[in-house]
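Nothing in this text is a laboratory measurement; each read-out follows from the coordinates by a stated rule. Bear in mind that the values here come from a model prediction, so they are computed numbers and not experimental data. Cβ atoms are built from the backbone, for glycine too; each structure is taken alone.
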Structure I
Amino acid sequence: MANAATIGISLRDLYLFNKGNLFHSYRTFGAHPIRLADEYGVRFTVWAPHARRVRIVGDFNGWLGERHDMELIGETGVWSLFVPNLGPGTIYKYEILTSDGKRLVKSDPFAFQSELRPSTASIVSEVFNYDWHDGEWLRKKQEVSPYHEAMLIYEVHLSSWRNWGRELFWTYEEIADGLVDYVVEMGYTHIELLPVTEHPLDQSWGYQVTGYYAATSRFGSPKQLMYLIDRCHQRGIGVILDWVPGHFCKDDHGLRLFDGTPIFEGPNAKLAEKPLWGTLAFDFGSTEVQSFLISNAIYWMDVFHIDGLRVDAVASMIDLHFDKPPEMFTYNAFGGTENIDAIRFLKRLNETVFHYYPDALMIAEDSSSWPAVTSPTYMGGLGFNFKWNMGWMNDMLRYMALDPGERMRHHNLITFSLLYAFSENFVLPLSHDEVVHGKRSLLNKMSGSYDQKFAQLRLFYGYWMTHPGKKLLFMGSEWGQFDEWKYDESLDWQLLDYPKHGSMHQYVKALNRVYGEQSSLWERDCDPGGFEWIDVHNAAQSVIVFMRRGHAEHDFSVIVCNFSNRHYPEYRIGVPEHGQYRLALHSEAAAFGGAMAHVPEVLYSTKTAWHGRPCSLTIDLPPLTFQLLVFAAGKPGRSERFSALHGMT
């Protein structure tokens, strides 16, 4: 048995790990370059409770571990060994002799770096001494509430945003130099990275993980990823990481049967197996697994300064029957289909993250109707602070695919979301999932002719941007990429040379800018008082009119959407105040690919009551158009709070 103190490990930490309460376990586990008894080397620590023996093998010992037997620390199931004269860059694995005499060679679950696939070994890496320059971002972030701020997320798959050719990836540093400037120029507030944790299969897009603590080596080293995040923060851009605690892949070098027994996935195959995905679910009732996963969430915020996590596939975690055939159904102790262990884990995860990082973003990708996902745990909720609004997305994409002549019979698809828009704190996602597997690109989902597809996409984006909820758009959708997303090819940047796509790009840029400027569009996203219907019932003409309100008395915007293919030259709308209204954006402007060479800048209301309002405006309403009007007495320009947080003047 090893003496924990002699190798710099706290027995208390191991006790907390076993109890599910060690939330910085990456400081203990994994491979750490340290100085011990005047010798410089690496301390290796791994959890393998049912192993008969564990050795370290690597390039330093010819992959022969006879001289590097690890020592078991008490009855913790934890093995450790200090090996002198090793340092960063050492390639290693764990050779595990199982209880039934089999020999396994495993990557380190806590590895901070891995070899580039198809190689699978772990690499000793020093990740705790990066020289950060984002102190101003971290300070400002603490001063604001995400519920009352603009949040416009650009979702990015790093392999295919740009590359030098098939499997010729840009490095994290090259991405930083190109992506950050682009995101700032386009007016986004955050980027969301599809998983950058290490994974063996490119086709999984990062969602089938082997190295939860290792930034994928496809784009370089961990410190190069830190450089990318640092650059984002210096330019006022937040960074959200797609995080996959629901399941892991079955590759032999990974977590499956790690010590010859199912310590990460649990012994019940019906619970563990994800047959549709070919993966394994974590055993959320295991206290050591809780320490492993919650520590991982903290790790990305602590060591990499990630601003938040988009937690993947929450519905698959909380539903015991999710995507399983009847022969694999299981039930909880009360006879229900809720995964009680997973629900407890999610609550504990969010409580812990917000304890250490009160300003973190914890966003649930949840396709279920589970209640109170974004309510605090002390009120019975899961404890996230945002949730993807999958219902809105599905309804609207279905509606936009309809021929405009059919829409009057499906008016509820554009209005139903407001019945529940404030039941959770929502993000409206137009994500990668909607532009793959034969679903077609967003542009190609729109009905009608080539020109009508562009007009309808501009209209759709306008409604999306002004509907309550934070926003997320997948890369390439900003210029109307016509083909589906291809994970192994660069985006179709050449489309920007074509007038229609170039104009769409300019429209999205203008729409993003207006969104950032108008606090009425985001300041009360989570407050029912921030939204008012002006005309919700005009199904016959497929027109809707509504208002968004900010906190200030006269800070409001009026939105008009014509989803029909008919032109209404003199369309009257009710407004709450008499005065001047600035036309902040018109989707049919010629600059955006529309047919209107001249768009009025200002409209004036009359004291003619309409739509239950004391005043009204008469506007020209072309077919398939979006218009955004801002009351001139509202707060002009970009809000000071938005400008400060995102480094804009």
Structure II
Amino acid sequence: MNVPIKSSSNKKHDDKVAPTVGQQDSSVWVHSLFTDFDVSLFVTGKHFRLYEKMGVHLLRVDGRDGAYFAVWAPNAQKVSVVGNFNQWNAASHPLNKRWDASGIWEGFIPDLQNGEVYKYAIKGFDGVDIQKGDPFARHWEHPPRTASVIWEVDYRWKDKNWLKKRPKINALNQPLSVYELHLGSWQRDPSEPQRVLTYKEIANSLIPYILDMGFTHVELMPIMEYPYFPSWGYQITGYFAASSRHGTPEELMYLVDELHKNDIGVILDWVPSHFPGDAHGLFHFDGTHLYEHADMRKGFHPDWKSYIFNYDRNEVRSFLISNAVFWMDKFHADGLRVDAVASMLYFNFSRKAEDAATNEFGGPENLGAIQFLKDLNEAVYGNFEGVHTIAEESSTYPGVTHPVKDGGLGFGMKWMMGWMNDTLKYFKNDPLNRSFHHHQLTFSITYAFTERFMLPFSHDEVVHGKSSMIYKMPGDEWQKFANLRLLYAYMFTQPGTKLLFMGNEFAQTHEWDFKSSLDWHLLQHAPHLGMQKAVRALNNLYRSEPALYEHSFSAEGFEWINADDTNNSVYVYQRKGLKAKDTLIVILNMTPVLRDNYRIGLPFKGKWKEIFNTDAEEFFGSGKGNDGVLFLPEPLACHGREYSIQLQLPPLGAVVLKQGK
């Protein structure tokens, strides 16, 4: 069911003036932003703008300025607001529990202002007194401090033009090349390497770099507030707050705004799959398993030592979908990459069979999570134009990117994890042995069009002992770099959109270290500078050649010319656009052997020329290839085609041909 996202109150919230409720005498005034309709939507899992009601909002009531608080804690015995303003005294400012069955505690406290720190003091169902941060807080103290901060965001957006043209730029028949980065370690101040940069400082360096390198989008690893820096942002406590490590919410908005001003899309990593057990966070929020499943076979993730949302609970679905909507509504995100979807879909994900729960029909599927994902995608796509949800999903669950109405989950794209694993496995082979693994690279095409796939080389591939991309490659130094350039050329010329993690573009030699900056000094060395130039050229090729993106998700855009030359480890295929004249021929030579006079069949009669070669000297290659040669078709049958040409294949090189004059 697609419920339009609209404010459920007739009163505009933007004017910050609430209806008069009569004279108030207590420290906490009786007041509510919730209508009966709000409550109905919330408890049925269909309130997708909860952030307009829950949390803290600065208002004027009965002529007094102050703050309205609302928190969901249905099983709590008492809830109050504590902070510096009342010396953290839990008896000072108790909230009122609503008379209905919503489980919402609320109230208005006069005279509180922007910047006040606070928590909720909760006497739980179990009688234990705890203090929790606000699940809907827009700002938090800088970690390791854990209080929420009253924060009325004041920012004027300047990206109206971007939002207007975004549906065309983000269309599925357009190029999408994503640069994934971690804000805390992409770059740091050399004079103060322990300090992470602010959102504004990052904007000043990042935007010129993205423009120069030719990426169309950035993907920011989770920037929601999280307590433990080594979690990289994947264990969140403040789902509605930009991490204070890099500045204020307004400063993140500035970063997004500046990216948009330069026609760069912004995708945010989003984590609805699990959350940490920190005392101030969502875990055991009201003395019960409120946000997480009470059954730890469903509510605890053994690998990550974190807690899994209870997707069967309507209020939890309202919370999570409101959060997704929040980042697109308030921060103008152009997409969400949804983390760990496979762990949500299956109860037996990373568990032994005897430790896994089952659904009501005895199967391993988490039916609540499946319904949540469908609701999420319908809400996002039904209310925002030109956005994408992207599933990081490693299972064989069918229809991840198929429409909900057709039984799918409704995602816009899915990471092609099988392609990534097979590709890296193939490239790790010594070239002498690649002929025995030839079909590892051809296999992916058999399922490439079953979903709308994104081809990722993400942060997950360069941590935890997996080695950097460059050191996954076999051979001496020259061969390692040639192999990596060849790998990237293969990725950029295959169907599907692209994602590359920071540092991969210049062959970072160390595994990614979240505690320090990338090794930018490597660009002083020719191999690394050549790699960066090659990736820049590949981005430019991808964006300028319609055949590489017009049919990214359709078999119409790809055809093998020769998939069976196992002896030479050579692959030949064509990429096709809407117009025949845009057709490209891609030839990959997976061995360090220079191949002269290699004959390939042509898709149709015409003159062809080389437009890209990974072995170019500017890329630190050997300079072998066919630069300046205009190939004339010969009436010699080859690869089942009437006409063919002969060309030179550079060692460990990729060549791209296009019709020429």
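Points worth noting:
- For Cα extents along the principal axes in Å computed as 88, 53, 43, the structure of I, II it came from: I
- Given 0.50 for FRET efficiency 1/(1 + (r/R0)^6) of positions 141 and 621 (r between Cβ atoms, R0 = 41 Å, to 0.05), calculated: source structure among I, II: I
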